[in-house]
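In the part that follows, the structures are each spelled out as structure tokens.
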Structure I
Amino acid sequence: MKKISLVLLLFLTFCTSKKQQKSTDVTSDISVNNRPVTVYTTAENTNYRLSVTDTLHFQDFGQPLETQACIFVDPSHTFQTFVGIGGAITDAAAETFYKLPKDKQQEILKAYYDPQDGIGYTLARTNINSCDFSSESYTYVAKNDTSLKTFSIKHDEKYRIPLIKAAAKEAGGKLTIFASPWSPPAWMKDNDDMLHGGHLKPEFYQTWADYFVKFIKAYRKQDVDIWGVTVQNEPMAKQIWESCIYTAGQERDFVKNALGPAFQKDGLSNKKIIIWDHNRGLMYQRASTVLNDPDAAKYVWGVGFHWYVRDNFQNVKLVNEAFPDKKLLFTEGCNGPFDMTKINDWNWGENYGRSMIHDLNNGAAGWTDWNILLDQQGGPNHVKNYCFAPIHGNTKTGQLYYMNAYYYIGQFSKFIRPGARRIISSSNRDQLQTTAFMNPDGSIAVVVLNLTDQKIPYHLWINGKAGKTVSLPHSIATLVF
């Protein structure tokens, strides 16, 4: 009897081991023998803009050599799940959009949101109350209306909500939208001003939290589903435009005692709460202050960050390592100040490529550009804080200008789809930067960035086989198979 039990135990252990081995190795057993690799390229001093430039076939090349530039892809190790890539639909973007001819409006929608003929945006950010990229300052309530009975989003119904709905339709009916406030109403703040920083008065924490709830529900009545919110845009920046200062402790307490409970109470517990929403520099200190408090952390989905001031990419990694159960989301970045004579400078797109690769490799689950569209002045902006957008529309002539930034972002957004998992993509050359994802349909997208003046031949390796191609000077390429 003991002998039979021992045999049975060994058999069950063997079966379990084989099952676990199969589960672990399922992605590493990808057959690449008959999978051609299509190379899509955007490159300086060429006409290549998301253009097919090569087709590779994996072959036996023996062993990789130190003398060869190589990219090594390993799908057996997976990391964060991808949320999406997109841009902000602000008042400025919407106002510019509706000043353009109908055919140009449709062109913009297709260019951004069509997954086949465009670059397939699936993520969007929008503003709660006005921001600098609004034509004027405004809120949704009358002055001193502490009961919020006058709450109305009528302002947004003219331009912004129609554009959001049109974008979602072009994207196939699904657009992940998060919203950010630049400032509470002036009467809720200690400087009695929507501009120039100031702090939210503690006695209005609950009122301001209820304001978020009303915003989400009002948008829902307009058939716009708000997926999540950030607590405050750039909470450490005193600006000449709409701004509001929160210390790390104040943000923690607002989430813990007001915003999180308000969402729970009003049936919005599925809405994502994103903290920080400012530069990478203070990202770890801000995240740790909130997330080391379990009573606050339980309400937080993730940490948002921007790229202004300096790179500090290592801080994205540190937050990811310290709080692996929380998500990371790049929530804003743009180039500027605006200068029409520099609209074709190649470095604008390279800024995107470099940041996107580093942010994704350090754990970001999504990436959000700033305005999707601005006019010929880099606005409208009520404080003249003009900047670049990937597409500019001349509201006088109707002409559209596509910056190379549009194509650089598209090298990611078109080929890395929501639900994808990041996989290993390792380069043996500093001149070639790379990231890679496996999509839900099993396809793999490998992005390779070359910021140098050099033309670099390299091998793409996976499962012991390789394909040969070339990285052009100042180029970004996505290899899809």
Structure II
Amino acid sequence: MRVLTRRDELFCQARRDLGAVVDRLLEAEQEVKDLREKLRKLEDSQSLNSRNSGKPPSSDGLAKPAPRSLRKKTGRKPGGQPGHPGHTLEPVKTPDLEKVHCLKQCTCGLCGGVSLASEPVLDYERRQVFELPPLCLMVTEHKAEIKRCPNSGLLVKAAFPSGVEAPVQYGPNFRGLMVYFSNQQLLPFDRLGQVCRDIFGQPLSLGTLTQSNQRAYEALAPVESAIVKGLQQAPVVHVDESGLRVEASLHWLHVASTPALTFYGVHDKRGKEAMDALGVLPDCHAWLMHDFWKPYLKYDALHALCNQHLLRELKFLSEEHQQAWASGLAEFLVNQKNAPQTAIGLDEKQFNVVLAQYRRLVSQGRKLHPRQPPAQGQGRSRQTKEANLLDRLEDYDLSVLAFLVDPRVPFTNNQGERDIRMVRSKEKISGGFRTFKGAQVFARIRGYFSTARKQGKNLWEAAKLALIGQPFMPASPTSSP
């Protein structure tokens, strides 16, 4: 057995010390990498705005970034283009009131103002003024005759018309206007009360508004069913969701819409459980246009992804991370959107050419950011923002290019986002809904108004029709592909 000398002991200790130093250097190197990654994420979060991410414009604050649109200049001047119909105020053939301004003395300046009272009128120069009449509530008193039966001696009376139910009440025109102001123009109750006092000289009680909204909600049940059926038959349905404060807790407002129909639903969940409960998407088997929220992909439908979301992500990678492939892909998508052939529809050969170009551009990014294999026992591996986006672009290439697969599919989900935007404004104005039932009432009435507006109806008239139990029924959509 060899006995360790002092020299051997010192050598072993030096090796141990060196190993400890190496381990510490490796730990420090990993810490530096982690800190750099955290710094990059912080810098990325500070660089996010409404132009390069899904953040709303309101989050940009006062220091809004200078606009840099992906649209190319067309060379056209701002404003209405040649051939645009315009909306100029036009005179009517039969005015409600005529006022004749008599010419009693000559104003030619050569005759000294000779009298023209006995001269015949040769013609008129006409000017029309469009003005509101004095606004006031017109009170109609209904009298039901009471008579005595000559045979039985009992008193009998005539029936009041339908809708005349109380000794004193507001009529459907007035109540319809209040429902319109509340649910379409989003006036909170206090301000709506001020409108009634200032314009009509009458107070408005919360009970009257609540009762009117509830009556409209009940009358619109068949309309909502017709809207749901129409969406399920539509070739393309836009879907989106957004947080909504109900009963002081987070709920979700879901929208499904087309250019002619709008459905709103409120649920305390955001995912598939809520969508199944609302009953629209389970039976939609044509195109669903969305922003890649994963629960939408669970439905048996054709899926189209919103390219505006992709363009914002590509813009971020191009501007903040200097990714040339991202700017090239963004330019490619915009060019394909604007190509004349896209509006007509590509045949199979043309589409395969475009698909090959798309995949070449994506492969350029993939060379820089390869897909990471799943970590053993941990499921999906952590990846960079670029790698995650490339996964989506590769795995859902036909969904990205859906606007080229079917010319009926739009390039973006702007329809769904527009339909949900103003409803979110309701929360900003009023601070949310006190009850879940109140949120449901608002969602159904707002869906009715949105559908009526899309189909060219006057919303005040539509509100009145709902209150008398004869709501506007939406037209049938085109059949699905």
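All of the numbers you see were taken from the coordinates with simple rules; none came from a lab. In this text the structure is predicted, and so the values were computed from the model without any measurement. Cβ atoms are built from the backbone, for glycine too; each structure is taken alone.
For which of I, II does distance in nm of label points 7 Å out along Cα→Cβ at positions 90 and 466, calculated from the coordinates, equal 3.1?
Source structure for this number: II.
When you work out mean count of other Cβ atoms within 10 Å over residues 362-369 for each of the structures I, II, which one comes out largest?
When mean count of other Cβ atoms within 10 Å over residues 362-369 is computed for each of I, II, structure I gives the biggest number.
Quick check: -8500 is what I get for helix-only ellipticity at 222 nm (-39500 (n - 2.57) for each DSSP H run of 4 or more, over all residues; to 500), calculated from one of I, II. Which structure matches?
It traces back to I.
Which structure, out of I, II, was volume of the Cα convex hull per residue in Å³ derived from, given a value of 175? It would help to have the intermediate numbers written out before the result.
Numbers: I: 175; II: 363.
Comparing all candidates, it corresponds to I.
Taking distance in nm of label points 7 Å out along Cα→Cβ at positions 426 and 442 as the quantity of interest, name the structure among I, II where it is greatest.
Details: I: 2.6; II: 0.5.
With respect to distance in nm of label points 7 Å out along Cα→Cβ at positions 426 and 442, the highest-scoring structure among I, II is I.
Who wins on distance in nm of label points 7 Å out along Cα→Cβ at positions 82 and 314 among I, II, i.e. which is largest?
II
So log10 I(q)/I(0) by the Debye sum over Cα atoms at q = 0.14 Å⁻¹, for residues 402-449 alone, computed for just one structure, reads -0.38; which one of I, II is that?
I
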